[in-house]
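Next come the structures, one after another.
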Structure I
């Protein structure tokens, strides 16, 4: 059995023999999993003692299993291999659990959430990423509320009626329990956000994440209020795990007074396949000729360039101002309201799974198509 390969912790809860809901908690590292030693330094937390820190878990009427897939790390060190490892693990254990909660460092949580949303196509179960600004063992921590909220949302199901045609032609109405939130999300400070719409906006406050270009999927108060009209529908197709990402993609953040001698060697690298152009405002860049020339040159060579805004809210309107008109003419693709995290990981996903020259048209088409709610078409 796959679980036998990992260090597994089964948490004691209020679940009994009649309980049919089970959640897998995947711990990857980050502040939420830290503790203070005698000198006041942060060290990894012993999750065997999790119930001592969060006794509320013993009242959950859900089976909780905890797993550590790789050596816990700061999320700054997360990359494609870890995104693929976690996505593969969920695919392998998909039928054994009703939902998944990933404990993750905050710095790159939006990158991980975005990547996994593309890797887990046709996801019909919750994958909720959460973490903390203060360690779980601290007296005043946000870790407990974030963990409890994420677990509650991951275990939420609703009953839907489905019409089934019997062999004799008679219509039979069957009831089926389905996940209330069948997508990859970030839950933090009482807000549930679509993962590929999220962005870290604070490092010193509990309100660490926001989703400026898409409404919150839920907000926790006395009750958890779900905005069901904004949540993705349960797909009819089976889960489709995509097992490849291509790292030959860069993020180019535009800034005033750029010097070409630093950027030309990077952009002229023959292995480069994609560029996320992080522009000003609604898609504007400096009108220096070398910028347009190098973009036109690499696009003709086959590099895909997508334009996203540096602003946390708003979207790209290429051609709205003179400073972005030339981008459309040379073939730069408008990323609409994609976050840079979603744009970067989407390019990695597309080049990883459509990797021959004949499929470039497919990549450009899919880049401009919402695959899992990551962008809005205007």
Structure II
């Protein structure tokens, strides 16, 4: 289904439930080429917004009632903005968290009617949560003229997920969703949010996601938060001996090695992965500046090995898909993407070999994973946007 078709689908659903919408918002999902789990360690990441998106149709109300309908879940929820209590349904919390953070900022938008849905695969590592949070915040900001800029909306979305949903994510997902640009990667420094837009325009290359169909829940599983706690423990250990270390961004591999015998082995392992991954991002950007996509792909392969062996957030299905892809002609790099324990691999593939890639990966799904393939070809797009009468759609 194209973006225009998704837009029409959500608009029709709103009209059939509530009448004419006030506006429609496109909140894109994101991919991350390299730099996984480095964001909350104040390191470097290289994400981009993509053409898989959450679409939200909204209309302001005159009272404090919110009526939400999730089209793809066929589920509805009604709540008062003044209550701001966590919902047992869980999915409304991504919306309610936005209201909670706006209230914390001293801004109190009225209630809304909201219908949403899209084609960002849930649990795939493409950050459907950030697309939903930031798309909703973007819509409220427009409807009620709240005065947030794009960076502030990304930061608000992150706070909503941290404080209300209970996932200690970094800023990368929300930043990429809101501030993405067409045919550009974002080299983001998560310490100070300085960033550069890196051209990624080679028409002979495509990004392909292979979905394991293994779904993981960050909020329920706790492994994401556990890895973050281990990294924080490593920083505390280093800081006690080297006060200049404020985050793993400040630690070199040589410094970390001097503390290996004094650190918990798992804590050392997690920290070593983060330090190496930060350097891989910088090396990968250098490769892009030289037009050396082969070297860039090799950094992707190394990233997967680190996530699998050092950070230990992969799973057998991700490993099978990455290993099979890395052995195919025309595949420059393949790695797991996202928090791990399921979701997708991201593959940098020569378009001339795309048909063969899809056929060979379909065999891997059926032979090794005993399941049907689920493969997405992604295009880089701009960030969150207001869509009026389809005028911004192409």
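Just so you know, all these numbers are worked out from the coordinates, no wet-lab data involved. For clarity, every value in this text was computed on a predicted model and none was experimentally measured. Cβ atoms are built from the backbone, for glycine too; each structure is taken alone.
Tell me which of I, II gives 23 when you compute relative contact order in percent (Cα under 8 Å, 6 or more apart).
Computed on structure II.
When Rg/Rh (Cα atoms, Kirkwood Rh) is compared over structures I, II, which one is greatest?
When Rg/Rh (Cα atoms, Kirkwood Rh) is computed for each of I, II, structure I gives the biggest number.
Taking mean count of other Cβ atoms within 10 Å over residues 62-69 for each of I, II, which is largest?
I
When distance in nm of label points 7 Å out along Cα→Cβ at positions 6 and 318 is computed for each of I, II, which one produces 2.3?
Corresponding structure: II.
Taking Cα extents along the principal axes in Å, for residues 126-245 alone from the coordinates of each of I, II, which one would give 46, 44, 35?
Source structure: II.
Among the shown structures I, II, from which was the value 1.25 of Cα Rg over 2.2 N^0.38 Å, for residues 86-285 alone calculated?
Here the read-out was taken from I.
Using mean count of other Cβ atoms within 10 Å over residues 110-117 for the comparison, can you identify which of I, II gives the largest number?
That would be structure I.
Upon calculation of helix-only ellipticity at 222 nm (-39500 (n - 2.57) for each DSSP H run of 4 or more, over all residues; to 500) from the atomic coordinates, which of the structures I, II produces -7000?
That value comes from structure I.
Which one of I, II has distance in nm of label points 7 Å out along Cα→Cβ at positions 54 and 134, as calculated from the coordinates, equal to 1.7?
Derived from the structure labelled I.
Here distance in nm of label points 7 Å out along Cα→Cβ at positions 182 and 254 was calculated and came to 4.7; which of the structures I, II was it taken from?
Among I, II, the structure yielding 4.7 for distance in nm of label points 7 Å out along Cα→Cβ at positions 182 and 254 is II.
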